[in-house]
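*Asks:* Structures follow.
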Structure I
Amino acid sequence: MLDEIKILQNQIEQAFALVRDIDTLEKFRLEYLVKKGKIQLLFDRLKDIPKEEKPLVGKELNILRKNTEEKFNELKAKFESQSKTQPNIDLSLPGRIMPLGSSHPVYQTMGRMIEIFIEMGFAVAEGPDIEDEFHNFDALNFPPDHPARDMQDTFFIENGSNLLLRTHTSPVQIRVMQGMKPPIRSIMPGRVYRNEAISARSLAEFHQIEGLYIDRSVSFAELKATMMTFARKMYGNNIKFRFRPSFFPFTEPSAEMDITCFLCSGKGCRVCKYSGWLEIAGCGMVHPNVLIAGGIDPEEYTGYAFGFGIERVTMLRTGIDDIRLLYENDKRLLKQF
C-alpha cells in the first residue's frame, strides 16, 4: 500500500507539471480530488489492510491529500488572479471594421437649411421641447378658446397642467425677444409635437425651422425676398413659387408659400393633392401683440416670421412620396442618403 501511495504521489507531481491553465487544473481535480478520484480510492481500501499498518498508511494518505489540495488551491488562486488582470482577448487579431452610418435625411435637410439661413445673416436659437401655455399660446396671440389648445391638437403633460409638448418652435421666438433687443435676425430649428392623424403628409412628431427678423421699418417685401432667396438656394433657380393669403394668430398679414411639386413636376399627385403645388412655409408680419409679449415696442419696431416643415422639404429633395417612410428605419431607403 505504501508503494502505491509513492507511485500515486509521483503521478500527481507529473500531472501538476502539465497544468497550464484553469481548464487543465479542473481536469486534474476531477481525476485526483473528487470523491471517486484516485486519492479517495486508496482511502477506501484502508479497511482491507492489516490493523497494524493502518496508522502509517492513513498518515501517508492524509499527507498526500493535504499536499495535493494545497498545491491545487495555490494554482487555482494564481490562474484566477491572472484572468482578472489580463484581457480575455487575443490582441494579435486584426481589429473589427465597423460600418459607418450617415446622417438621417431629415437632419441632412435641416443642416442644409440652417446653412442657407446662416449665409443670409441669421443666427441659430434653441429652446425647450416642454413649454408652458404662455410661451406656446398666450404670447403668440392665440385666444383662450383657440382649437389648437384643445387636447385633440396638443399633447399636455397632465390634465389641468399648463405644461405641454410644444406644437411649434415659435415659443423660441418669444424667448429670443425677451432676451435681446432688436435688431433680431434668428432661426429656430427643432422637434415639435401635435396630436394629429398620421398619414402620407403628416406626423404627430416632426421638425420645423422658424425664422424671425425684427428691426425698424421691416416690410413684407423684405419677407418675400428672404423666402424667395431661400427657395432658389434650396431648390434651384428654375422653380416656380406663389404666395397665398392665409391666417395665423401671430402674424398679420399672413401668407403661405407654395412651390412647384417636385414629385410630379406640377402635374398633380397624392402628395400635392393633385394641385401641382406643395406648401413649404407659412409666413407673415409679426403681430403687434406678439411684439408686446416679447417686450418690444410695436410703434418703434416691425418684423416678419416664417416657418418650414423639414420633413416636407426632405420629401421634395429626395422624391419620397410618403412622409412615414422617413421613420420606418428601412435601411434600403436610408442608405441611399
Structure II
Amino acid sequence: MISLLVLLLIAAAFGFAVSIGAHYTGACMGMPYAAGAIRPTHALLLMAPLAFVGAALASERVETTVGHGILTTPTVALGLALAIIVSALTLTSAYNFLTIPTSTIQILVFSTVGAGVGAGVAVDWTTIGSLLLLWAVAPFAAFGLGYGIVWIADRSRPPGPAAAKLGRGAVLGLVGVGGAASFAMGANDVANASGALVMTGVFPLLLAGTVGGLGLAVGVLTWGRPLLQRVAFDLVRLDPRMAISAQLAQSIVVLVSVGFGLFTSLNQALVGAMIGTGVARGQSTVLWKPVRSILMGWAAGPVSGFALGFAIAHVVLRGVG
C-alpha cells in the first residue's frame, strides 16, 4: 500500500512540474508569439504535448544526474526528497507570481544542496562544479550562436523594410524552432520535479518522467500565458530572422547539454541568444532594464534555494536544537 508520504511526494512533484511548465512558456514559444507566427492559445496547445513527449522519452540522463548525482547517497529518505521539492516549488511559484523568469534548475539544484547540508547528507561537489561551469558558459554560447546566425544571415541577405513581415517560410521556421524548444524543455527541465522521485529509489525513470511530463503539460495550458507575454515582448524588439535565430541558438545549447546528461536554464540560454541577436543589429534593440531585472532574479534563485532547502530539511528532519 502506498504510504501517505509517497502520495505527498507525488503531489508535490506534480505541482512543481505544473509550475515549471508555466514558467518556461515564454522561453519556448515567446519568439514565435512575439513575431506573430502563432496565436498564444495555439502556442500553448502546441507546446504542451511536445513538452510531455520530451519529458517522457528524452529525460533519462538528466533525471539520473538529479536523482543520483547531486547527493552522494544512493537513495534519500522520502522526507528529504519532499523537503527538496517543497523548497523548489515554493520559490518557483513565488517567482512565477512575480513574473520573474528565474532559473528553475538553479533553484532546484541549490534547494537540493541546502537540504542535503541541512540533513547532514554529503553533496557531490564535482557534479555541482560541472553544472556551475555549464551555467556560466551556456548564456555566452547562446549569445555567440544568436549573434553569428543573424550576422551571417544579414550578410547573405540584408534585412530590408519587409524583414518584419512574415512569409510562409518564416512562420514555419518560427513555429518549428518553438516546437523544438518545447521538446527540449521537457527533456531538460522535467528532472527538476521528477528527479526527487528518482532519488528515493521508489520510482523508475520512465514513470517519473511521465508523471513530470503530465505536470509540465498541465502547467503550460493553465498558467503559462503571463510568462509567455513577458519574455515575448519585454526584452528585445525582434524581426522574424532574429526570432528564429534566438530560438534556434537556445535549442542547440539546451539539447547539447541534455546529450551530456546535464541541464541548463532555458531562460538564460534564450536571453543570451536574444541579446546576441540584438547586438548583431545594434544594442538599441535590447531593452536592458528588464534584462537587468531578470539577472537579479537569477542571482537570487540559487541563494534562496539553498537557504529554504536547508531550513526545511534542518527543521523537519533534524529538529530544532
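Throughout, read-outs are computed from the coordinates displayed, never taken from laboratory work. On a predicted model such as this, the values are computed, not experimentally measured, just so you know. Cβ atoms are built from the backbone, for glycine too; each structure is taken alone.
*Asks:* When log10 I(q)/I(0) by the Debye sum over Cα atoms at q = 0.13, 0.15 Å⁻¹ is calculated, the result is -0.83, -1.08; to which of the structures I, II does this value belong? Write down the numbers at each step before the final one.
*Replies:* Working: I: -1.01, -1.22; II: -0.83, -1.08.
Derived from the structure labelled II.
*Asks:* Given that relative contact order in percent (Cα under 8 Å, 6 or more apart), derived from a single structure, equals 15, which label among I, II identifies that structure?
*Replies:* Working: I: 15; II: 40.
Only one of I, II returns 15 for relative contact order in percent (Cα under 8 Å, 6 or more apart), namely I.
*Asks:* Ok, one more. Out of I, II, choose the structure whose coordinates give distance in nm of label points 7 Å out along Cα→Cβ at positions 33 and 81 equal to 1.7 when calculated.
*Replies:* The read-out was computed on structure I.
*Asks:* A value of -26000 was derived for helix-only ellipticity at 222 nm (-39500 (n - 2.57) for each DSSP H run of 4 or more, over all residues; to 500); which structure in I, II was it taken from?
*Replies:* Here the read-out was taken from II.
*Asks:* If you don't mind, there's one more thing I want to ask. One of I, II was used to compute semi-axes √(5λ) of the Cα gyration tensor in Å, for residues 257-312 alone, and the answer was 28, 18, 5. Which one was it?
*Replies:* II
*Asks:* Right, next: Assign the value 2.6, calculated as distance in nm of label points 7 Å out along Cα→Cβ at positions 73 and 105, to the correct structure from I, II.
*Replies:* II
*Asks:* Here FRET efficiency 1/(1 + (r/R0)^6) of positions 129 and 209 (r between Cβ atoms, R0 = 30 Å, to 0.05) was calculated and came to 0.70; which of the structures I, II was it taken from?
*Replies:* Details: I: 1.00; II: 0.70.
Considering all the candidates, the number was obtained from II.
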